[in-house]
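Just so it is clear, none of the values below were taken in a lab; they were calculated from the coordinates. Source: prediction; values computed, not measured. Cβ atoms are built from the backbone, for glycine too; each structure is taken alone.
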Structure P
Amino acid sequence: MNDREVWDLIKAEEQRQRDGLELIPSENYVSRDVLTALGSVFTNKYSEGYPGKRYYGGQDNTDPLEQLAIDRAKQLFGSDHANVQPHSGAPANIAVYQAWLNPGDTVMAMRLDHGGHLTHGHPVTSSAKLYNFVRYGIKDIETGEIDYDEMYKVAKKEKPKIILAGFSGFPRGLDYAKFAEIGNEVGAVLMADMAHIAGLIAGKALPNPFDFGFHIMTSTTHKTLRGPRGGLIMSNGTVSNPLKMPEKTVENLPTLIDREIFPGFQGGPHMHVIAAKAVAFREALAPEFQDYSTQILKNAKQLADELMKRNFKLVTNGTDNHLIQIDMMTSFGIDGRIAQDLYDSIGLTANCNAIPDDPLPPFRPSGLRIGTPALTTRGLKEKDMAIIAEWLAKGAKAINDKKSLVQLKAEVKEFALKFPLPNEIN
């Protein structure tokens, strides 16, 4: 690369990733094959439309490429259709809302302070200005049990057009059968935002919402799915000509969503990203990916146990998925932002996050969110989780001891270098 300034930053970021350990549960490392596809000549091509129905010429290779990605995603998640064009998870969610809802319609989603995502109706988002969001949340903060009785009461009263299962900071599982029972009774479309756990579903480590009658599943393609940064929408129903608007029925959801992505919401798809998605889907279809997904859960449970042994207070006292929420204020009397910066300084990357009913503001919340997908990609196993938990505990106790923090950083680096990145640049 002739641009030395950019190249130096790329190499510096590679060094940062190599020398430390990635604990943010929404981050991961892609394979060399995914990186190669992402940097391919498909970045040069405009392909507005869908396979066989494009508005530009020269689609000899884009059509089979996108169809390959679609077919692999359908096989991976067991859906009738997949739209692989969303640029990320937020546009995927917004496209579904716009495909099915009218302004003022109601969506039921998880409370933001109990683990829901911004796109599930946070007041600062555009969606919250268009649609009416009502909430469900945790009944028991010690166990993480969702209050399904309250969900039912609210659904009966508010008659939501969409009931959304999904989260970005919830360390337990969801009862999809309960969601389906409530949704079917009130006539709601069942939507699952599985951005965080799509890889665990693909790897058969966690249940698939489609097996419980869900109509739509949205996701990012990075995180546990280990692909490029991008979005994905799977749906069940009849796939018809995307150039023609079908009747607005549940059966026609695949085509309604296709039309909302293009021409409704996005322009030309990013074909280089779709190429990388196709590679990632193929990798996720391999038997080894199931082993990887299972290991993520094993590591997360072990890390949670090791943290609790060291007097960390965890939201819901453990985890059933890939992420862990630590109440840093209760644990060590420091907020999540201070903890995030502290752990950054010793090579452990995490992110501050609000906990249920958090008394502190979002930019400086009480919690710290960590997880095991990236650790597992690098090859760490259960036995390594005690080492990480010990560093986290020592770091919190040595917050004002610069000498100890320097020593911890050296220990983290020495350990991390034993586990090469899967995509190091030569």
Structure Q
Amino acid sequence: MLDMNLIRETPEIVIKSMQDRQMDSALIDRVIELDSNRRVTLAEVEKLKAERNTASKAIGLSKDPAERNSKIEAMRVVSDQITALDQQVKTIEEELNSLMLIIPNTVDPKVPYGESEAGNVIVRYEGKAADPAFEMIPHWDLGTSLGMIDFERGVKLTGSRFYVLNGAVARLQRALIAFMLDLHIKQGYEERYTPFMVKSEILQGAGQLPKFRDNLYHDAEEDFWWVPTAEVPLTGLYMNDILEEEMLPMRLTAYTPCFRREKMSAGRDVRGIKRGHQFDKVEMYCYSHPDKSAEELDRMLNAAEETCRQLELPYRIVAQCTGDLGFNAQICYDIEVWAPGCGEWLEVSSVSNDGDFQARRSSIRFRDKASGKNRFPHTLNGSGLGLPRTLIAVMETYQQPDGSIVIPEVLKPWMGGIDRIEKVS
């Protein structure tokens, strides 16, 4: 959520930011109008309440019954006016709050302008894909030929966009999760195991509601929502809390399954396990002092890159443009790994600095020693990395001419002595 003072005092910044995001900025005019009406109405209410308090004292001192009755009757009229104005304020605040919740974060000046993801900018490439001496096949063929990815039973259990991992590939997925968590712990991130379901207020604080309501799964009877990412519960951990400045930066990591309604156009990403309604992810999250969040962004990006480096996967860094930037983010970099079987770059991480956007929505503050005031920390998040796309890249990169898959050296400690995945006999 943006600071109302920012909209009130420099609306041009917010308007330009929304326009750069290819969004209609007309609602900012409505927000300014509602804010003005609210302040005028509140001033009128306070004036009437002061008048009522003065009159109440006068009534208490009056000795003339007729005068007392007259003043009492006059105050009834004032009280009715106050009630009506209080209701007006409530109505105005409800609409104002609902609009504030759908205004995206402002865009960092360093974000490149672009109308869509086509405007994203490739910052750099890291690593080089080896020239294969044989024809690389995509993971959907590779996995099924090994008997390790079962699409039919996934559909049988749940429906389209679901699958079952078998044997060594299921273990490979688990190994990737354990490897990532242990790596991030070494990098200074403290592990959390959080619920996979949260209340609606937690999703609102994290910036998922109301914007992404149609993409979330909700329990029909209770206020439980399946998490779309561990970013959500990690934000909610300190909702309505005041942190001590010494706690910052607070760096956290967590594994969760993630649940999202993937609304795919016909014919796009329909093969394989690239997109699904359920997937695993290891998340990094940071509560940062506002003066240090740019440094934390670089640190988190490097931490996510280290995952690719240790897995020896070629990757590239992509700066999201204004038209592709996420709702919460001020600035965001994607990490994309090369999948030689699919023949495409797969996004496995988005590393974002959200400024004080989530902290303001969640009422998370810290005591600033220099000013003596409570301030909002900045929050940052990044996948480190997301599955199953990392699994896809590993399977396809490490496939062999005989259709087997060699286990990356860094994952062997979690594979129980398995160094190669071969077809189930």
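When Cα Rg over 2.2 N^0.38 Å is compared over structures P, Q, which one is greatest?
Going through P, Q one by one, Cα Rg over 2.2 N^0.38 Å is largest in Q.
Here relative contact order in percent (Cα under 8 Å, 6 or more apart) has been calculated and equals 20, so which of P, Q was it run on?
Label of the source structure: Q.
Distance in nm of label points 7 Å out along Cα→Cβ at positions 48 and 384 was computed and gave 5.5; which structure, P, Q, did it come from?
Derived from Q, not from the others.
Of the structures labelled P, Q, which one yields 51, 19, 14 when Cα extents along the principal axes in Å, for residues 232-287 alone is computed from its coordinates?
So the calculation was done on Q.
When you work out FRET efficiency 1/(1 + (r/R0)^6) of positions 216 and 328 (r between Cβ atoms, R0 = 35 Å, to 0.05) for each of the structures P, Q, which one comes out largest?
Across P, Q, FRET efficiency 1/(1 + (r/R0)^6) of positions 216 and 328 (r between Cβ atoms, R0 = 35 Å, to 0.05) peaks for Q.
Among the shown structures P, Q, from which was the value 24.6 of mean count of other Cβ atoms within 10 Å over residues 160-167 calculated?
Checking each candidate, the match is P.
Ranked on FRET efficiency 1/(1 + (r/R0)^6) of positions 184 and 304 (r between Cβ atoms, R0 = 35 Å, to 0.05), which label among P, Q comes first with the largest value?
Q
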